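Please go over the structures that come below.
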Structure I
Amino acid sequence: MKSVFSGILGLVAMVVFCSIFMLIFFNQFIVPVFPVIVAVVVYFLTKTQRILIKKKYIPINQLSEGLVKIEGKINASTTLETPYFKDQCIGYSYEKAEIDYDDETGNEYTKSAVLKNNFQEFYISDATGKIKVNPEGLNLTFLTGKSKVISKTRHTERTLKNDDEITILANAVKNKWNEFELQKSDGNPFTISDKTNISKQEKSFQIIKLLLPYLVLMYVGVNYFLFTPIEIQIEQNEIFPYFAIFGMPILAIILGLIGSRFEGFANLILSNLAGTCFIVALLTIPLLCLFLMIEIEFYRIICIWTTIFVCTTIAFVMNFKRLDGLFEKDEK
């Protein structure tokens, strides 16, 4: 779980966004609505990734018309030169983005961006044959890119080079010579990925699959304690909000730093405890800010926080070996 703190700035930005979102709506009914909105948005935004992972590879000599997924080497007779890094390639996607930094959070954001694509016809081949690709409309988003920032301008290039091993998701059609070609079609993805990105996407979906039952349980528990007409005698505690908002992230950092000094079982336990504290803080800080502002009963706040803590802890305990294995593979 060494990489549990990677991307910490992005997660903090997410907390800030959630807090602002809840401030706008300023009532407890956003609690059941917001996760559903997020789930729907994620479902539609990851459509191409899900197809790319689930679709089975097919040898070129067994192609039929329609959407296909092929893995092989690419080749073209001539080369192009990329605009910024001056790499020799057979196709590229170049983005020049003007960036700035938020004064409060320090997070980077894009002010404006210009995208330029340049492709030529190329071939992809596997052990069974070779097929031409008509690259108009080809998406290189899932390729590993090369990037450099100079004077608040970020230059990013993704390239296709001769003999690259790639996976392509495209529509197979027959041309006038009754030969198959790959091209874009309406309603279907037309994209290329490499093994690194496909592996990362598979890990992401595996993590979601492992944690989804606990997220659903958490969602039900939080809404139960938020809306059910119950009353529990819990004495008001002014220290708890400070601990939940500030203490949990600090505790996560301390446990993570201590865990990094150990190896084996001790590292595993401390890293998972750090991850639990950090995720609990990430999930509860926006809720606590909302609840304190709209003055929800203190016993409901305690019950909801405890529900999130328990569900997160159970999720880590039940899946820590599999999660740790996924993170270790990612680091390698």
Structure II
Amino acid sequence: MIVEGLVREFRKGPRAVDGIDLRVEPGEAYGFLGPNGAGKSTTVLMLTTLLPPTGGTARVAGYDIVREGPQVRASIGAALQEAALDPFLTGREHLNLQAALHGISRADRKKRGNALLERVGLQEAADRRVRGYSGGMKRRLDLALALVHGPSILFLDEPTTGLDPQSRSALWSEVSRLARDEGVTVFLTTQYLEEADVLADRVGIIDRGTIVAEDTPEALKAEIGRPSVEATPASPAERDAVVGVLGRFGEEIPSQPGTVAVRLSGGAAGLADVVRALDRENLKVSNLRLEEPSLDDVFLAKTGRSLEGAGDSGEGAEEAQG
């Protein structure tokens, strides 16, 4: 997937997407990270041919999103924020209908449907009407529907928003398996830092319609800072001595009362040396913790604000203007 200078501008509003460039390799899991209103969903709507771009170009599965829309749609699967499910149909009926719309033969529809229901853990609920499904079950059914025709690229727009931890973990496992075992290219938009960290080979951070950073999660975190170690002396009287030992391995940084923290000059590998040095000095600590930089730290460094709670207006309001 290649995106060059992609723009979407709505009437009476700012550019929701402001000239972004992207390249996603086959079989890669790409995380598109940002707050509400950043342009994530607008980008997905354009890449899935549901919204025409104002400017720029994009090729998805080798096809132009403007001139070759039918070929793009035949090559992709999409599970968007709002699952288009009929509450009066069963899960099995949804899959059968979706397969028929894709021109899959009757015999293959049943086989494919059964396999997907098992894959997403809905075998027991397959013949129940969707109106009785939980939120997690609906999201898993939506994922199965996106996979009916065996797409080479899967778009997931905030797939776990509102799900409980167990449902979120189950969806993560299936998405990871698709990318790892079947070579499906996954384009995932999310507000969840942990989700991007767990699932994505590379992450693009979008803010106010512009990509402000892009790399592997590990590289992005390494770019903005080294890990730190925090120690809690077993005896408050030994705090100065602990400060002296930890100070050999990096600069002291602010920490909680009663603790000592330093930014490790040599990275996480220095933790073992810290432990040995404390032992040589016969200094006891009640707690020793390594803190790695997080994607939230990256977002803060790149945008000047934290991801949680950011964004004054949602993309839905912007899209209504279009």
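What follows is calculated from the coordinates using simple rules that are stated; it is not laboratory data. Predicted model, so just to flag it, every value in this text is computed and none were measured. Cβ atoms are built from the backbone, for glycine too; each structure is taken alone.
For FRET efficiency 1/(1 + (r/R0)^6) of positions 76 and 292 (r between Cβ atoms, R0 = 30 Å, to 0.05), find whichever of I, II sits highest and give me its label.
Values: I: 0.00; II: 0.30.
Largest value of FRET efficiency 1/(1 + (r/R0)^6) of positions 76 and 292 (r between Cβ atoms, R0 = 30 Å, to 0.05): II.
Identify the structure, out of I, II, from whose coordinates percent of Cα pairs over 30 Å apart was calculated to give 51.
Working: I: 51; II: 46.
Derived from the structure labelled I.
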*Structure from which 25.2 was derived, mean count of other Cβ atoms within 10 Å over residues 36-43, options I, II*: II
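For structures I, II, which has the highest computed value of mean count of other Cβ atoms within 10 Å over residues 52-59?
On the way: I: 13.4; II: 16.9.
That would be structure II.
With helix-only ellipticity at 222 nm (-39500 (n - 2.57) for each DSSP H run of 4 or more, over all residues; to 500) coming out at -11000, pick the structure among I, II it was computed from. Intermediate values should be presented prior to the final figure.
Working: I: -16000; II: -11000.
Checking each candidate, the match is II.
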_With mean count of other Cβ atoms within 10 Å over residues 172-179 derived as 10.4, matching label from I, II_ = I
